[in-house]
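Some structures are shown below for you to check.
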Structure P
Amino acid sequence: MHGPSFASRPHRLRALLLAVGLALSVAGCATNPVEPTPSPVTATASTTREGVTVTVSASSATVAGGDTIRLHVSAVDTGLEPVTWQSGGCGLMMWFGVDGPEIVQPPPGTVLPGVANLIKWAASSDSVAYAGVRRPGLPADAAMACPADLGYDDFGPGETISTEADWPATTTDGVPLPPGPIRITYAFPFVAHGTKEGLLQGPIQNVAPIPVALPITIGGVAVDAIPSTDAMDAALTDPRVADWVVQRVPRERLNGARIQFVDGAWQLTVLVKGDRSTVVRVDPTTGHVVDVQLAD
């Protein structure tokens, strides 16, 4: 006995697929259809100059204060010759910025005695600004450093270079940004047309940035918090902390301090040499010390 011919198999296959399709159609009528997951809304902005198209996009056009969005930047050489750009440091990532309302700096607060005031100065010596971008997946408490070099690189006609970064909608001391519009800025570090080898053989040329501005909306509710300096005054005048500073922290043992808004509270961390850190948490509304963990 002979089996079915190859010519008859496509007909049987079509019949089988039709039967399966009808069965699935009937089953679909008996249940609620599953709605597809909507794609995230993205915001995009581009600038073309010097034969280079620079595009910045965000994973969402709106981000709640304190949350993080993913940014993407790409540069395409749309011309007929290579493009040299300044690639040192953190490469494409280091040219992001934020343009928004001026951030009010915390007031000086109380002048504390001795090492306590040095702790306060160490934690608040830098001005408060918008938080910068970070490498995707980098833990929030990990510092991001860039090599101190001014290297150059190039890419050719039709080629694209790109990178991604995470941006938290906070200030540098961790406070969620208030609702309102801001702009993610970018300045692609265009140097010259031609290869990097040709550039290095001639006179050094300055960077001529190609700017892009991407409007973003900060959503959510504004955080009502006392200034960080007031929180440090409360922390360092708490009897437990004040006694620890006087008895256990001579000037030479102090190894720095920082103040950050963490999990809804101000958190003062005092770093001491040869030991774990002291951590003091202060309620951002009442100014009361809610937790003290002293180093030995």
Structure Q
Amino acid sequence: MFVGRFSDPFYLIAGRLLFKPIVMIALFLGFAFEGYRVLGPDGNDVGYMRHRLADSVCTEAAKDLPQRQGLQSLAVLDLSGDATGVVSAALRSRIEALGTYRLLDESFFRKLMKQLGKNAPVVRLEDAVDAARKIGVDAVVFGELPQFSATEDGAELRLELRMAERDSGKAIFARAYGRAIGGSRITGAYWRARLADSSRGRRIFIWALFTLLLPLITIHLIRGLTSTDSNLINMGMLLGYTLIDTLFAFFLTGFWIPTLWTAAILLIALGASGYYNYSIMSFVEEMRH
């Protein structure tokens, strides 16, 4: 099944570099170091919980906002009780990602609010409508956080959200949200928050090191299975290694596909790991002969 050519650049690299002990040790140390930086304890469990909870609630709230003809531009006013701005920022990000409304540029919005002297959070409908008219947007989203707390045991958020229309001066949306999540390290929410907060480039690098290492440290298994000269066994081995690589890539997303970009990365990972594993197994089989 596996056919390779020693004249191919991959086989020259694999034969001279990948199977050298010093290279394998360097790959392993790099994987262990970067993996610890992403998955090891860092004392910021509470911060992860806060961000994860805020993103979850704001994603739901953004989808609930009404779509009305003639409403195009929108501003998200700072939420009362959101001292750190985490929830307000998450709400703006989620609304912008949906693309239903045209949000004001953040820096321009801040500058305009400062000039208007409206830096304080808005909770009254009259003040929200006045802000919409002075800013020049079709509608504004405003509200307050009666509860937003987080400890090592978990986090809880309650959000009361409203949307006011500039022309009518009326509230066209009002809803309360409440959610709590546990802070245990075994929960999916915790790890999703941890991974989402880490660098995407670092996670890709960790995956690449894992994919490179897996067939190298299990070389005896590959030799034993390829020696059977069974196409069925070889195909199963190739699919097995590729599946493990892809599942590890999925784990590094927090078992979550929030965007098309994430899905594209997973598809690229599937193709790249399949090609690499096929090449390694072809090399091992050709060396055996």
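Please treat every number below as a calculation from the coordinates, not as lab data. Being a predicted model, the structure only gives us computed values, none of them experimental.
Structure above, values below:
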{"quantity": "Structure from which -0.42, -0.83, -1.07, -1.17 was derived, log10 I(q)/I(0) by the Debye sum over Cα atoms at q = 0.07, 0.12, 0.15, 0.16 Å⁻¹, options P, Q", "calculated": "Q"}
{"quantity": "Given -18500 for helix-only ellipticity at 222 nm (-39500 (n - 2.57) for each DSSP H run of 4 or more, over all residues; to 500), calculated: source structure among P, Q", "calculated": "Q"}
